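Chemist: Each structure below is given as structure tokens.
Just so it is clear, none of the values below were taken in a lab; they were calculated from the coordinates. Just so it is clear, the structure is predicted and the values come from calculations on it, not from any experiment. Cβ atoms are built from the backbone, for glycine too; each structure is taken alone.
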Structure I
Amino acid sequence: MLEVTDLTTAYGGLTAISGVSLSVSRNEIVAVAGANGAGKSTLLKTIAGLERARSGSVNFAGADIGHLHAHLITAKGLAYVPENKRLFPRLTVRDNLRLGSYLHRKSGDREAPLEFVFKLFPRMQERLAQRAETLSGGEQQMLAISRALMTRPALLMLDEPSQGIMPKLVDEIFDAIKRIRDTGVTILLVEQRLSESLEISDRAYVLQTGRVLMNGAAADIRDNPEIRRAYLGM
């Protein structure tokens, strides 16, 4: 479904990722791991069209999307939930969700994904009239994921979905990611909680200083002594 080849992205004169290649097959969960500053977020932003690659290619569902603007990439079925959530804080939960369905505004079933969203995150239905800025950190993350699902993505990219969330809600977020995949949505996941992300993933890539250090089955990466020492503190 997604094929990234020799991708290089730089900010000014500093290279953030260099020659990164990865693939994501349909209905997989693929994790991208690495220390802070390894280039994980830059990779997702470049795929999403929010950063421009210096070289390399991004192919999604058989088409080159590396030259497209972010809204056109979203329209093709690739949704991105950034690390900072990027909600509309003064708008209600309902309005944030409706903005997520903007691409389908002319459709008679524009709000069809709401049924799944409310099953996935019942709090969203309970908070429909609340402004996004009044939600807890965990609820804001649920809203960010829910808004992305309103675009009806084929592939969902999540950047640090557990960041800033109370521990008791972390399991709920990871369970939601598995349930999203069960509906047929493919997942590309960047997550600081490496052990939990590898537990739910099929495959994983490890980035180090902007390059792919290793990749393989998530279970093999999780059980690798070098990775356990460097990233799991074990």
Structure II
Amino acid sequence: MKVIGISGNKKLLDGFNRDYVFDHYSTCIDKIGAVPLILPITDKKEVAKVYIDKIDALIMTGGIDVNPFLYNEEPTKETEVPFTKRDTFDFILIEAALEKHIPILGICRGMQIINVYFGGSLHQDIKYYGETNIQHVQRSNHHEPIHFVDIKKDSTLFTLIGTKQKVNSVHHQCINKLGAGLVASAVSSSDKIIEAYESNGTNKILGIQWHPEMMFAQGNHEMENIFNFLVK
């Protein structure tokens, strides 16, 4: 069975720091017949390499905003307080995964920090992108679709889920400049915000701005092939 690494997070609860991820990720990995392995935050490259040695693919998970200093901007008033240790962890995890040439799936923050790793940048709030009339931070249940995305027909994502999809949305930041070696493969139908990208070289990278793990974990099988990308 394939082993899929899931990048971890930390949370202070009842006075104790806890390593955690939302269980949607492990539920999805179990559904595709693979083994989920949660990877706790570390700042040690040698530990990250051991993590990567034990897995066949990697999911970079969602979470708080990436520190804007990493793409040479000062934080705006909309940006959350940075979690530097997680930013560092994500960078060394991506580096180790690239060295092993394993598939990487970035979801929401995961998509954004991979883009920053490759020299890209973010709009620190969608209002800096421009006008939009659709909900990118939806008010309905987070697993329910809220808007359409258009998928490029010559993309890997198209081979996985087709040309147009209804997706959920829980993000207040979005891609500004794409990083080196990344190409957009989907945009939101109404306002053309980048909703997915993939690598155009030898790296096996897929970045998704929506939350397919929430949708698939709740029974939306149109999102299943996004996770099959990790094992095929």
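Chemist: Output the label of whichever structure in I, II has the greatest value of percent of Cα pairs over 33 Å apart.
Modeler: Numbers: I: 15; II: 9.
Answer by largest value of percent of Cα pairs over 33 Å apart: I.
Chemist: Suppose helix-only ellipticity at 222 nm (-39500 (n - 2.57) for each DSSP H run of 4 or more, over all residues; to 500) works out to -9500; of I, II, which structure was it derived from?
Modeler: Source structure: I.
Chemist: Taking 1.9 as the value of distance in nm of label points 7 Å out along Cα→Cβ at positions 43 and 59 derived from one of the structures shown (I, II), identify that structure.
Modeler: On the way: I: 1.9; II: 2.8.
That value comes from structure I.
Chemist: Also: For semi-axes √(5λ) of the Cα gyration tensor in Å, for residues 91-146 alone, the calculated result is 28, 16, 7, so let me know which of I, II that is.
Modeler: Details: I: 19, 12, 9; II: 28, 16, 7.
Computed on structure II.
Chemist: Something else about it: Thinking of I, II, which structure, once P(r) over Cα pairs in 5 Å bins from 0, in percent, for residues 139-202 alone is computed, gives back 4, 17, 34, 28, 14, 3?
Modeler: On the way: I: 4, 17, 34, 28, 14, 3; II: 4, 17, 26, 24, 18, 8, 3, 0.
It traces back to I.
Chemist: Moving to a separate point now. Check the numbers for mean count of other Cβ atoms within 10 Å over residues 179-186 across I, II and tell me which is largest. Show your work: numbers first, answer last.
Modeler: On the way: I: 15.6; II: 19.6.
Going through I, II one by one, mean count of other Cβ atoms within 10 Å over residues 179-186 peaks for structure II.
Chemist: In terms of relative contact order in percent (Cα under 8 Å, 6 or more apart), which of structures I, II is highest?
Modeler: Details: I: 28; II: 20.
Max of relative contact order in percent (Cα under 8 Å, 6 or more apart): I.
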